[in-house]
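Read through the structures below before going on.
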Structure I
Amino acid sequence: MNSEPLKFFLVAGEPSGDLHGGKLIRAMQNIHPNSTFMGHGGNAMKDAGMQILEHTDDLSIMGFVEVIKHLPRMMKIMGKTIDTITRTKPDRVILIDYPGFNLRLGKNIQHLGIPITYFILPQVWAWKEKRVETMKAVLDQALSIFPFEQDWFETRGLPTNYVGHPFAEQEHVDETSKDFYQRHDLTIEHPVLVLLPGSRQQEVDRHWPIFLKTVERLKQDNPNLQVMVGKAANVSFTPIPNTFKIEDNARKAMVAGTAALVSSGTATLECAVEDTPMVVCYKLSGVSWWMANTMASVKYASMVNLIADEIIVPEFLQQDMTASNLVAAVLPLLDHKNNLRKKMLTGFEKVRRTLGMPGVYDRAAESILSKTKVEHD
């Protein structure tokens, strides 16, 4: 049966989805080597062997105003995507996160009768709950990465398989702490603050000036503070003080950090997994913030607090994201003996326990392939 060729069309529109997609493709190839992949993604999916039609660099858009501005281009991409799927007739379409585009695509190709898997489900429990109806109508398979999602979706009529969270994977960094510190000319004697301003340029543009002011004030209290920036591949920072260290592998930066200042997103959960105390912040355009507030149905912004269902890490959003607030919240976390820091680390243990066992991509791949082979045969 493994000799039967299987053809998959994948769509990931953001850097995090690209990373998950790359690992999923590799896991699927290990089980069924005679699989081919094409679709939208980034360098991780390309390196795993997928033919890239649209790159994540051109797809990653955040905020209502920004989406509207890019709407004509995105509609053109949607049309080309539907045409390609219609022409190539893949055995299965795999959607990864990126719900605005992916759910619309699902509706537009439903009539083709091609089964659709969704991996990294839209967080409709947070906002836009009505999207569940679209998911029920178009999805053949829903693979969940958060433990509470399976019950949430199934009580609303969508059969869901919890495969565990990708951050449960025990990936070993290919560099010792000593080598990492030497490469960046850091000393273990003084605290290291990690800055994670976001993976999209528009996030960075809003956050960076506030991050710089925060560091400036922190250094008044602690002149020996060392600063490291976790830099996503597709973003740039200006200005960058020459004392700042830049690291392209954000996970390595987290491991080395005493504490972190983090843009709300998947990085908050990564910091919790790596036991790096953090302060979470985020700023949208005024219109996007108003609309997000109107539609949101959750108490917290950060994934850490959402999973724990309590405040483990402080959140400073929109007008509360000020240098003064961030300084006051970060300072105690730079002291290893501080009780706030210790309490946060205890909270991280609770969060990590919910993420399941390693082998997430293998389980997802096995689930997708077994369903596809049954339908193919």
Structure II
Amino acid sequence: MFLHVLGSLVHRNPSFWIWLGQVESRTLAEEMRPLAVRQPIYICGLARAGSTFLHEAVASHPQVATHRMKDYPMLFTPYWWRQASAKMQSPPPRQRLHQDGVMITHNSPDALEEMLWMAFFPRCHDPSISNLLGPEERHPVFEDFYDRHIRKLLLAEGAMRYAAKANYHVARLPYLVRLYPDARFLIPVRAPASHLASLLRQQRWLARGQRDHPRALAYMRWSGHFEFGRDRRPMHLGDDEKVRRILSAWAVGDEVCGWAMYWDMVYDYLARLLEANAQVRHAALIVHYETLRSAPHETLRALFAHCALADAEALVERQAAAIRSPTSDENAFSAEEWAVIRKETADTARRWGYRY
């Protein structure tokens, strides 16, 4: 109950929390002065493609700071909140809201950065307008706040590098690489049918759970998670007609077609962006879900190398051992649904190395 009330206060008064974050930054100016944001690491793609595992793997490196479960909802003053919460007793590990077997604690890495973007870009999850942020975008107040926020998190964790899982950064990669030309992007991708089966399971589970527990819906809204549930919103990546078709399919209960079109829209956009933008392409490492499962050691070594995180072999061994076998999706779809998936995704899937 307390966390729900506190979350509501933060969500409803962004200007106050931005101001308080700025006060924190001024107070810590001397301590922050030696710190710089170098090679920040961003994990982004569609949910259910392995992004949580990638985030945990990167955040396990001792040089890396990230947002953690315990930071919600006090995200705007990360240093003060870490100091205030340092002696809080952490409850035992529990399964996360997704009910997918992933166990979490207060110290688990969490995708909370979106709260900052929502405070400064209030329509960044409005599917009726483009959510794209390009290199021409200028928002000096946000950019100053964001850079100082990351440096405070580095200070709080005694780290040198920053990592964030933020799936909506799909729409912001050119903007981010303007802010940080040495940024590293990890883009997870998964074969359409397997990916859609997982997305559909998650949508059913969270929509049902939010109906029975309205606070769960509020938490997802306030923390910037619109991937699933009763307030599901697709990213708008610049094509009004594609978004309209996706929303129309979901509105009439055609979940398979809606998700297939959404998968195609996101990964078609990313494929075209990587082809056209050399700076984003250089910063990005594509991580195939299937390769991560079948060759975890090699994939993780490539990941740490791309992120320029040294002395990671022990982490590779530990993280590789934690990879679980995927749920079989062979019988998830009828023949008619398979036909829809092929029709909507085949061309884009081939660009990512998948064949039907």
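Consider the structures I, II: one of them gives -13500 for helix-only ellipticity at 222 nm (-39500 (n - 2.57) for each DSSP H run of 4 or more, over all residues; to 500) as calculated from the coordinates. Say which. This value belongs to structure I.
Given a computed value of 37, 22, 20 for semi-axes √(5λ) of the Cα gyration tensor in Å, which structure among I, II does it belong to? Going through each structure in turn, the value belongs to I. Identify the structure, out of I, II, from whose coordinates mean count of other Cβ atoms within 10 Å over residues 33-40 was calculated to give 14.2. Going label by label, the one that fits is II. Ranked by FRET efficiency 1/(1 + (r/R0)^6) of positions 9 and 265 (r between Cβ atoms, R0 = 30 Å, to 0.05), structures I, II are led by I, which has the greatest value. For volume of the Cα convex hull per residue in Å³, for residues 129-248 alone, the calculated result is 184, so let me know which of I, II that is. Source structure for this number: I. Ranked by mean count of other Cβ atoms within 10 Å over residues 177-184, structures I, II are topped by II, which has the highest value. Each of I, II could give relative contact order in percent (Cα under 8 Å, 6 or more apart), but the derived value 23 comes from II. When FRET efficiency 1/(1 + (r/R0)^6) of positions 17 and 321 (r between Cβ atoms, R0 = 35 Å, to 0.05) is calculated, the result is 0.85; to which of the structures I, II does this value belong? Checking each candidate, the match is I.
Laboratory data are not the source of any read-out in this text; all were calculated from the coordinates shown. Small disclaimer: the values here were computed from a predicted structure and weren't measured. Cβ atoms are built from the backbone, for glycine too; each structure is taken alone.
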